[in-house]
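Please treat every number below as a calculation from the coordinates, not as lab data. Here the structure is a predicted model, which is why all the values come from computation and not from measurement. Cβ atoms are built from the backbone, for glycine too; each structure is taken alone.
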Structure I
Amino acid sequence: MKMKVLGISCSPRRGQTTDRLVQEVLNGVDGSTEFVSLNGLRIGPCLGCLGCVADNVCKVQDDMSALRSKIVEADALVVGAPNYFDMINGLAHCFLERLYQFRHQEGDILHSKLGVAVGVGGGKPDSAVRDIEKFFTFSQIESVGSVTAQGPACCFNCGCGEDCKVGAIHMFFGPGTKITDELIPDLSKQPEKLVAARELGQKLSQRLTED
């Protein structure tokens with residue numbers, strides 16, 4: 001039986017660290033994979049309208065509707081998100097909230113699926129993993145593992161990072177720090193994270209074969 005793994009990056013920044021790390025996990029999968037970036041998509045929060053109670057289908061009309069079939073058809077989900085303010089970013093939270101549509105009347109659409117959490121952050125990428133895995137638990141998705149990496153805080157690119165006393169540059173590196181190419185975090189400088197991501201994809205493949 002051919003297995004399918006769906007990778008979803010909840011970062012609003014296309015092609016950056018979260019996208020790349022999710023894709024590295026998929027690169028380790030021995031089977032069919034699909035990558036989806038939520039960049040540019042319109043996905044709002046759960047409205048608590050209970051329109052999904054009767055049939056486990058969300059009635060909010062936005063871009064989540066097109067993702068529903070991909071989620072249902074996948075055997076495993078690889079969900080990545082950046083850390084904003086020590087939690088997953090808003091787009092990730094909205095997406096994961098909308099998994100509520102599958103929970104009603106002992107709905108088991110997600111129950112047999114496996115999950116991998118991917119976290120990225122300038123300082124605490126584990127916070128994103130923590131929140132993703134919490135949503136996995138609520139949805140009865142079994143977490144196979146997680147991988148994290150450091151990404152560049154926006155302060156590296158805003159133009160004020162070297163002088164801002166409340167920004168990430170001062171917080172992480174101290175006053176007077178100059179932004180250089182060597183200082184800016186990049187996934188290519190973290191080869192151990194690339195290896196860990198691919199190994200996690202291999203582990204996911206093995207689990208899918210066993211199940």
Structure II
Amino acid sequence: MTKKGLFFGFGFLFLWTFFVCYPNPLDLGKSVYRLFNSPVDEIAVAGFFEDLPEEPAEIENFIKSAVPYSHDWKTYGKPWYFPSTKEALLMGKGDCKTRFIILASVFEFLDIPYKAVFSPTHIWLEYEGKKPTKRENNEVAMIVADKERRSFSRPEIDIKHKKSSFQLAFLDPVPLDKKILFYQGLFFSLFIIYIERRVELLFCPVFFIYLTENKR
């Protein structure tokens with residue numbers, strides 16, 4: 001096992017894993033952009049929901065019931081994806097990002113003031129009358145943003161809870177075909193690490209003999 005073999009092996013594994021997760025890398029780029037520039041679209045939700053309640057909290061509960069929770073692996077076939085409002089409405093299900101963008105678009109349409117709040121593992125809206133919960137409160141908030149500015153704070157992190165959230169969101173929902181591809185990538189990377197050393201041992205004596213013969 002050499003440093004060169006490890007470099008090629010783990011480099012291959014990284015690229016393999018990345019393209020299994022994102023066959024189209026632009027999807028990751030779009031998601032990161034939308035995370036910082038929320039694609040709120042009040043026109044997209046106009047007329048989409050009938051008989052909406054009047055109170056913001058009731059509207060949020062209505063959206064949660066109308067949009068079943070589903071992890072990105074199951075909804076979009078990717079470990080993490082931030083949809084546009086139209087994509088979220090088209091799929092009709094999703095995680096906190098999907099509910100967030102639909103609710104924000106509805107609030108924009110109804111002219112209800114709100115703030116976008118980000119924690120390390122969650123995103124939600126704050127509005128007048130919003131009641132804090134275990135996942136949605138000032139203690140876990142990392143970024144609070146409105147139309148004018150963003151404020152940053154250091155969140156309280158429960159490591160055990162974060163590990164559990166990571167497993168529930170990214171590991172448990174992985175489709176079987178993706179798991180097979182991940183294991184194939186691991187096998188190929190280990191093969192590269194193994195074969196690189198063997199190739200080096202094979203060709204070094206040949207190269208030495210070649211140099212010796214040329215010196216004569």
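Each of I, II could give distance in nm of label points 7 Å out along Cα→Cβ at positions 19 and 83, but the derived value 2.3 comes from I.
Among the shown structures I, II, from which was the value 12.6, 40 of Rg and Dmax of the Cα atoms in Å, for residues 99-138 alone calculated? Source structure: I. Looking across I, II, the calculation of helix-only ellipticity at 222 nm (-39500 (n - 2.57) for each DSSP H run of 4 or more, over all residues; to 500) that yields -17500 traces back to II.
A value of 92, 35, 30 was derived for Cα extents along the principal axes in Å; which structure in I, II was it taken from? For Cα extents along the principal axes in Å, the value 92, 35, 30 is produced by structure II. Among the shown structures I, II, from which was the value 2.5 of distance in nm of label points 7 Å out along Cα→Cβ at positions 3 and 107 calculated? Comparing all candidates, it corresponds to I.
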